[in-house]
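Bear in mind that the values in this text are calculations on the coordinates, not laboratory data. Everything quoted here is computed from the prediction, not taken from an experiment.
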Structure P
Amino acid sequence: MIAQMRVYTIDRGQMDAWLEIFLGEAMPLIRKHGMGVDGMWTDLPRERFIWFRTYEDEADMERKDAAFYSDPQWLELMDRIRVHEAHREITIVQSVPPRA
């Protein structure tokens, strides 16, 4: 499994409005495209939203991301959700099995 660790800096005072759109509209679309979501957090000042979008492997990620980003529903939603975002950082991460 691989994941995208996503950290979004949300404009000051806009976290509640952003979460309303993200959870109510973007999450159903993410699920529609078969992406896993492995945890969601906000930092304590409620300025950053941190979450992990998971995939089976790189090919799965490329296929699902391409389908998601070309979906007419996303294209319609994109500007409304991104207007609250000051910055987005996406890092591809891979799990490391623990030692016994």
Structure Q
Amino acid sequence: MTWWKHLYMGDKAARWRPRLLEGIRRGGRMPGVYVITLPESGNHIFDIRPVSLLTKEEREDNGFLILGTALGYGEACQVVRQMVDDMYQATGAFNWQHYMEILEER
């Protein structure tokens, strides 16, 4: 897995950042911890996934990109709301790939 260099974090998650990121990397049991990723399928903008459901293959896949982390599903929804707001403010559309390109250019 790869961490996006502009990683979004909820307020509670940010307080535990080093421990949280290391636990996710190592594959520890982390109830209540969620990651925000690009969607696996469909017309979604993001997927909110509990860390406990990440597979070993996803954790070892360098192409699996984590865009954000949160403690609790409610905080994950708030992080996604912030991500969508930022994306729309920067691009005027709901195109995450374009938003990522804009951030890379800065």
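Some values worked out for this structure:
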| quantity | calculated |
| --- | --- |
| Structure (P, Q) behind the derived value 0.95 of Rg/Rh (Cα atoms, Kirkwood Rh) | Q |
| Test item: relative contact order in percent (Cα under 8 Å, 6 or more apart) calculated as 34, pick one of P, Q | Q |
| Value -13500, calculated as helix-only ellipticity at 222 nm (-39500 (n - 2.57) for each DSSP H run of 4 or more, over all residues; to 500), assigned to which of P, Q | Q |
| Identity of the structure behind 4.3 (criterion: mean projected area of the Cα convex hull in nm², for residues 17-72 alone, calculated), options P, Q | P |
